[in-house]
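Trainee: Next up: some structures, all given as structure tokens.
The numbers here are math on the coordinates, done by the rules we state, and not lab data. All figures in this text were calculated on a predicted structure; none of them were measured in a lab. Cβ atoms are built from the backbone, for glycine too; each structure is taken alone.
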Structure P
Amino acid sequence: MTTKELYQLAKNATDFTNFLLFYTYKNKDGVVQLGPSVPMSKEVEDDVNVSKMEKIERDTENFMFWNHDPKSSKWFEENYKAIQEQFIKYILGVNGFGPKISKN
């Protein structure tokens, strides 16, 4: 899907005037990261929002996909186990990640 089509998909999926989009990319070490939320508003011209998305795609090194893209579902399905393991490590504070849990 084109960026414009992905924007329309998200816009049509909500009745809210303002909504958020999310994206996924790989950082400089090749680790998959969820990008920050990207605010969108139906009160501005569609082209303004699409341009914002295109700028993120262009300027984000190793941009992978918008998280509402139907193609992203396949990636998440194929990688859910690795993602699940990372969340568990984060929650438990394994390898210095996540919150520090006191034994007291």
Structure Q
Amino acid sequence: MKQIHDVVIFCAVHSTNEEDAARIQAFMKSIDPELGFSPCRESESLNDCLEFRGAGPCTPAQKEELLARCDDDWDEDDGTWWAYGFNTTMFDDQVYYLQFDFSF
């Protein structure tokens, strides 16, 4: 039996178009189909940005694929991985900030 980890996701999208957020969510679901996402909302701390959260079970292989395909330069601390799109190469140029928390 494969070991399952939980993942919690936070994403800030540099757009107010919910279709951009839906495209970003669809990409992550293509790697881990069991992910679920909250409705998008306007970011309280960033102008002209939407944000959403996600969560779901994640196999070790899915974890590695999410990390490998979503960004090229992660910071990590105690199972939480994060990156900013303005100084790394994200999978989508509308991603402003992305965080995966695998510490559960």
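Trainee: With Cα Rg over 2.2 N^0.38 Å, for residues 41-80 alone as the yardstick, tell me which of P, Q scores highest.
Mentor: Looking at the calculated values, the largest one is Q.
Trainee: Where does the value 24 come from, among P, Q, when relative contact order in percent (Cα under 8 Å, 6 or more apart) is the thing being computed?
Mentor: Answer by label: P.
Trainee: Next question. Quick one: Cα extents along the principal axes in Å came out at 54, 28, 24 when computed from one of P, Q, so which one is it?
Mentor: P
Trainee: One of P, Q was used to calculate distance in nm of label points 7 Å out along Cα→Cβ at positions 25 and 89, giving 2.8; which?
Mentor: Q
Trainee: Looking at structures P, Q, which one was helix-only ellipticity at 222 nm (-39500 (n - 2.57) for each DSSP H run of 4 or more, over all residues; to 500) calculated from, given that it came out as -15000?
Mentor: It must be structure P, since only it matches.
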